[in-house]
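Engineer: There are structures below to look over.
Read-outs throughout are calculated quantities, based only on the coordinates presented, and are distinct from any laboratory measurement. Everything quoted here is computed from the prediction, not taken from an experiment. Cβ atoms are built from the backbone, for glycine too; each structure is taken alone.
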Structure 1
C-alpha cells in the first residue's frame, strides 16, 4: 500500500518542496485529471446521457456514428437515426465492446452540428440537473487555490469533451487555456464529426501536458520522470503516465489498477479524503489569465 495523506499533509509536503522547485529551470505547474478527481462522478458521461435523453444528436453526426457502429460490429440500417446509433454505441461502451479512447473521442464530436456556445449552455444545464456544484471536492479545491495563490498553473487533462470541462472547472477559477481535453474539430464555430486535436487519454495526457507547457517531448521517455510538474492528481490507471511526470504524484479515490501502478512511482501518496477541506485558510482563488 502507498501512504495516505490528508489535504493538509499534501499541502505541507508541497509547501516544503516549492522553495527547492523554484531553483529549477522548470515550469511552475501542477497537473490534474478532472472526472472523479476534482469532483465526484464524470461530467462526460453526464452530458452524453443528457444528450441521449434529449435526443439531441443531430444529422451532422450520423455518418460518423454509423462508421463507429459498423466498426463495433453493429448492423446499421440505411435509415438509422443518429440518436439511436449514439445510444447503441453507449451500450457497447458499457459492455466493454467499444475501445475507450475511440468512445471518449466520439462523446466529444457527437455534438457535430452544435456550436460551442450551445454545448456550453447545455453543459451548464446538465451540471445544475446533476448537482455538480455539490460534487466538487473541497480538498481538491483547496489544493488548486493553494497553487494559484503561489503563481502555479494548474493544467487539467481530461478525456471528457473540451467545452464541457472548461465550464466545469470554472468552479476552480481555471481558465480555458489550462484545460486539455477531448477537442473535436470546429469550423466557423460549429463542431465537426471528427477530432481536431490528439486524444487526451492514457499516454496522450503526457503529451497534452507537454503541449500546455510548451515542453519538447524528450527522446528518452524515462527522462520525463520528475521533469515537468510539482504535483499531479488522478484516479485511474490512465492517469499513471501523467502522475509519473510529477515530483509528488497523488492518487485521488484511486482504482485498484492505479494503486498498483503507484507502487512503482517514488513518493506517490493517496489523498485520504478529497471531500475534506483544508483546516487552515487559503488565499481566495484568483483566475490566471483568460
Structure 2
C-alpha cells in the first residue's frame, strides 16, 4: 500500500521498548505490534467514524474538515511496531484521516498517588505550506463526556498537540464552560515549546502527562522528552471546577490527525486550511502508548518549578 510504504520510509526504525518505571503499575500498554496493514487492537481501541459523534456537534466541534475512516490507508499498523494515522486526499478533493479512542475510560490518579499517561510519537514529517491544516494530537477526555457530551465540563488533557508542521508542542487543560470560565475557553490553560534535540515534525519524541495527588495542592504536569512543558496547580482553579474535573470516574485516551480546524486557522493567521498546497499522505506514527498508576504516601508539599 502506498501510505504504508511512505510511512516506513519516514519512520525507518523498529518500535522502541516500552519503559518500565520502577514503582509504577501498568494499566494500559500497547506497542502496536502486528502485521503491516492490520488494525489496532479492538480490545483496546475503538475507531471513530465520519464527521462527528451521532447527535454531537458537526466537524467534531472544531471546524476540522476530514472524514474519519477505518480504511487501512488512514489507519493501520506498519509491521514495525508503529500505529500509522495518515491523512489522505481523494481525487474529488475530500480529506480523510483517522481517530481512535481507548475502550477504557477509567484512567484516574489514585487517592494520594499518581497517574502517568505517555506515548512515543512521530508527528507528520511535513512543514511549511505543505503542512497547512495538519493537526496531530494525543489527548484525554473525561468519562463524563461519553455520558453527557458536555465539553469542556468533562475536562480535557491535551498531552501532545501541534498544527501546521510547526516545531512546537502544546500541553493544554480544558475545563469548566465555553466561552470563558476558569480555563479561559476555548483556548484553555496551555503552554508550548520546541521539542528538545530534534524538531517535533518527523522525529520521535516522548510526550507525558502526570496527575499528581501525592502533593498538596495537587498538580497536573506535561512533559516532552522528560522536560517540563506545562504545570497547573489545583489552587489555580475554583474548588468546584477542580472537583468536577477530577472526581469523575476517569478519563479515556484519543489519538488522531485532524485536517483544518480552528487551532490550525489561528496559527496560520486566520486563513482557511488546508490549502491546495497541503500535501496528503504524511503519517503520524505512534510507537507506544502506556498508562501507569503509582500509590503514594500522605500528601507532601510540591517541589516542582513552574516553566
Structure 3
C-alpha cells in the first residue's frame, strides 16, 4: 500500500504513515486497492496498519472521529472490492510498534507486557471486528507477548477470521528472539479451535520465507507469507538498495506455496507488478500440479 501511494507522489513522511491519507485523501487509498485488484489480488489488506485511536486522537480528533477513521479503512477497501466484483477484504491490524513509530515492530522492545498489549489493541480490534471485513490481518507482530494478546482477542471474536503474521530476524526466530517454533506452538490451539485462520510472516527478506513457512506447516497450521521485495533499507543514506525483480518474486512465491503457504503476497517495496507476477506464476504452478 505505502509503496503504491509513494509511486503516486504521496508524501508519507509522517508518524501516521499511509493512515494520514485516510483523513486527507481517502480517494487515493481506493485507487491503490483498485490497482492491486486489477493486478490479480484476491485479498486487499485495508490501510489501517498505523491507524489507531491513540495515534489519531493525538492529532486532535475526538475518539468518535478516530474510530470512524479506523473503520473507514475497511470501508474504502470494501467499496473497491465491490466495484471489482470479487475478492476479500482484510482489516489491517498493525502492531503496537507501529503506533510508537520507533521501529520497535522489528525488535519487540516494548514498554507493555501481554496484558498491556491486550488492552491497547482491544478498542481498535472491536471497531475492526464490527467493520464488515472478511478477515483480520494482524501484521508485523514482533513479540510473543503481542502474539498472545492478539490470540486472546481473536478467541473473543470467533466470527472474525484472523491471521497473525510475525516479523522475523532470520529463518527461525521472530524479532524479539523467540523461536518461531515456540510461537506457533502457542498459537496452534487457536488455529485448531477455528479462531485463527493462519499464522505467518511478513515484512521479512524473501530468502527467509521457505524455512519460516515450513516451520509453521510442520505444526499443522496454514501459513501466510508476504515478504518485502528483497531490497534492503540503508538507514545511513535513507534509501533502499538492491534489486526487486517482479519475475523473481513471482517464481519465489511458488516455492512459498509449495512449502505450505495458503496465502502469499508482498509487503514493503512490492507493487501491482509483483502481485501480477505472483498471480501468473501460481496459476501456472497450480495448473500443472
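Engineer: With distance in nm of label points 7 Å out along Cα→Cβ at positions 151 and 247 computed per structure, which member of 1, 2, 3 shows the largest figure?
Structural biologist: 3
Engineer: On mean count of other Cβ atoms within 10 Å over residues 31-38, which of the structures labelled 1, 2, 3 is highest?
Structural biologist: Going through 1, 2, 3 one by one, mean count of other Cβ atoms within 10 Å over residues 31-38 is largest in 1.
Engineer: Mean count of other Cβ atoms within 10 Å over residues 79-86 was computed and gave 13.8; which structure, 1, 2, 3, did it come from?
Structural biologist: 3
Engineer: Could you tell me which structure in 1, 2, 3 was used to calculate distance in nm of label points 7 Å out along Cα→Cβ at positions 39 and 239 as 2.3?
Structural biologist: On the way: 1: 1.5; 2: 4.7; 3: 2.3.
Structure of origin is 3.
Engineer: Taking Cα Rg over 2.2 N^0.38 Å, for residues 15-142 alone for each of 1, 2, 3, which is largest?
Structural biologist: Biggest value here belongs to 1.
Engineer: Let me ask something additional. Figure out for me which of the structures 1, 2, 3 the number -2500 belongs to, where helix-only ellipticity at 222 nm (-39500 (n - 2.57) for each DSSP H run of 4 or more, over all residues; to 500) was derived from the coordinates.
Structural biologist: Of the options listed, only 2 reproduces it.
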